[in-house]
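Each structure below appears as structure tokens.
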Structure I
């Protein structure tokens with residue numbers, strides 16, 4: 001069974017206003033060679049994945065490397081990393097999709113390469129407990145799921161806030177522009193409009209934004225729009241052209257091209273596939 005929660009929890013931390021965990025979906029099921037479209041699809045999702053195999057094997061191609069996923073390790077696959085997934089042996093896989101945001105749409109775990117940590121029987125039990133809490137779909141159960149997820153993800157974080165987070169002073173200076181993008185992403189989010197929010201010259205603003213967040217203002221706006229479009233595509237029945245217009249793309253053709261360039265598939269294909277693995281059918 002696949003559980004969808006689409007819930008968030010915000011945690012205060014030094015130098016930032018909030019740290020937001022978004023728990024999307026998870027399951028523990030058997031899969032066969034048909035999983036991930038037989039490994040023929042290049043998948044680029046904007047959420048991170050946590051994988052734990054109970055038995056079987058997976059081949060993961062990402063960042064010009066091939067990773068062999070086997071039982072005994074907990075794998076973190078960062079969001080935004082194009083990858084091909086192949087089930088090389090029938091398997092039973094525990095998986096969860098999630099984000100950890102330091103500010104809206106800036107995921108602390110995005111980018112980089114897949115990484116692994118040792119796992120044991122207790123790790124499997126913790127994963128099952130998290131999935132069971134997600135299945136309950138209640139406030140207290142969700143808090144439990146987030147707590148367990150945090151325990152499993154914690155070893156993948158740096159121990160130093162300064163190494164993990166953008167510069168706190170710069171982030172505070174840019175916050176009005178970031179908030180504008182988060183709340184008005186379909187409107188005018190040009191460099192000039194955003195620079196006006198923080199009373200900075202557009203050229204200086206663009207440099208400060210890129211240095212602080214690691215992406216240009218235009219790339220950040222595009223990321224927010226594509227993320228919101230992906231959520232609407234998989235959680236509503238709205239026409240694709242309507243979703244595109246709501247996300248800042250009044251021209252349907254322009255939206256379709258931008259979405260395919262960002263995700264690797266068209267909006268309609270993304271909606272139909274739901275971007276989820278296919279479990280083995282019961283005999």
Structure II
């Protein structure tokens with residue numbers, strides 16, 4: 001039986017992915033800050049192959065302890081870096097404490113967990129590292145602030161690891177969601193700055209043209225499962241969500257500079 005280790009499994013994409021992999025007869029190590037509060041994954045009889053562990057990825061000591069404990073009991077095949085923190089704010093309003101929390105979670109948290117698993121994957125000469133990034137790590141979006149920096153940084157690190165770990169038969173992949181119906185909250189900013197309302201409205205329309213057709217967490221989990229089980233060892237990026245796929249594909253087709261001009265034209269009616 002294959003084993004996957006998931007961070008941020010208490011809700012949203014992480015929880016949906018844990019349930020899907022359990023249904024596919026994988027052993028699932030579902031980690032979260034407060035596993036004692038998680039009833040569904042731990043108690044449903046259909047998910048007896050799910051083990052819950054405490055993990056705050058901003059706590060370096062706990063990351064080392066939890067990963068060490070898990071690896072003594074399980075031969076983990078896949079690491080799914082999914083835990084994250086979201087913020088939205090006008091650039092000049094970004095709060096120092098909030099920026100540090102965002103970076104500590106989205107960048108340093110991902111680094112801590114991945115570093116802890118690399119020796120294990122190197123020793124077994126195989127493994128897959130899947131990381132949830134964001135469409136905000138592929139294009140800059142208004143009011144995404146340091147969250148955009150986080151996600152671009154994570155995307156860059158994953159590409160670096162894609163090459164660095166290839167000699168050891170370790171696959172590195174990214175799951176790139178756009179707008180997904182989850183409990184994931186973007187904090188910060190307070191009220192919408194009036195000077196940006198018109199442009200944010202256009203951005204929302206661009207990313208969510210049909211509010212009745214927004215991807216749910218279960219669909220994203222299906223894409224995570226496909227990424228993990230895909231035989232294409234050379235593929236890194238798996239965009240999830242119909243609109244996100246269309247936006248990402250257009251940028252791939254026309255190139256970065258042309259896409260920036262195209263999107264700016266949408267915002268400014270040019």
Structure III
């Protein structure tokens with residue numbers, strides 16, 4: 001039998017009896033199959049806190065079967081190969097529920113190659129967790145007033161006293177003239193679509209790890225009262241995305257300049273999500 005990483009596959013299977021943890025097998029009643037290409041097949045039965053292992057050609061009675069090559073199998077057992085990476089790369093296949101095979105990590109202690117017992121290092125334990133910090137951020141007087149307006153179904157912009165440019169969401173200073181803005185103007189709530197980004201990939205939220213359903217349409221809307229490039233960015237109603245996209249391609253009325261209206265959330269809290277999305281104003 002071949003060696004991989006200096007380890008014989010039989011050494012791994014022969015050590016299973018000594019590495020077995022009855023306390024980890026409590027409540028487990030499964031038959032696991034191992035099909036190592038070019039090496040053989042093994043059937044592991046775990047039931048009533050006990051185990052039995054046999055080499056066989058028949059794995060039909062197994063609840064779940066791992067199929068891989070010798071190098072990957074040894075790499076998994078000595079910590080040189082990541083299981084998820086092997087699955088993604090196609091080096092490891094599981095017939096049945098892959099989560100069932102995950103049970104074996106609780107049933108057996110880590111494999112230590114023969115002769116390496118005295119050199120064994122402390123096992124590194126990794127905990128993958130998304131950290132969420134309960135904290136609050138002050139919006140400030142300018143953004144706070146804008147968000148309060150959304151809560152009351154109003155969209156505000158702030159006007160530059162020098163160039164007259166409107167900004168929404170508002171900014172305390174004009175980025176062009178570098179002067180303080182202090183004149184508030186209510187705009188919209190309807191407007192014309194000026195830009196559409198058809199998005200197939202959504203970046204995950206850095207705190208929750210959640211991602212927006214794709215594809216989605218990010219749109220630039222020239223709200224009533226605005227002009228030029230004073231667009232307001234938001235989302236298009238999901239079920240109208242294909243209609244708008246096709247309209248742009250075919251050149252019909254659903255195109256640049258299509259009239260849109262906001263759809264307000266029923267429970268508004270003073271957030272950009274108080275507008276669920278914009279939809280075609282029929």
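Observations, loosely collected:
- Among I, II, III, structure where Rg and Dmax of the Cα atoms in Å, for residues 176-215 alone as derived comes to 17.3, 40: III
- If Cα extents along the principal axes in Å is computed and equals 61, 43, 40, the structure in I, II, III: I
- Of the structures I, II, III, the one that -14500 was derived from, the read-out being helix-only ellipticity at 222 nm (-39500 (n - 2.57) for each DSSP H run of 4 or more, over all residues; to 500): II
Laboratory data are not the source of any read-out in this text; all were calculated from the coordinates shown. Here the structure is a predicted model, which means the values were calculated and not measured.
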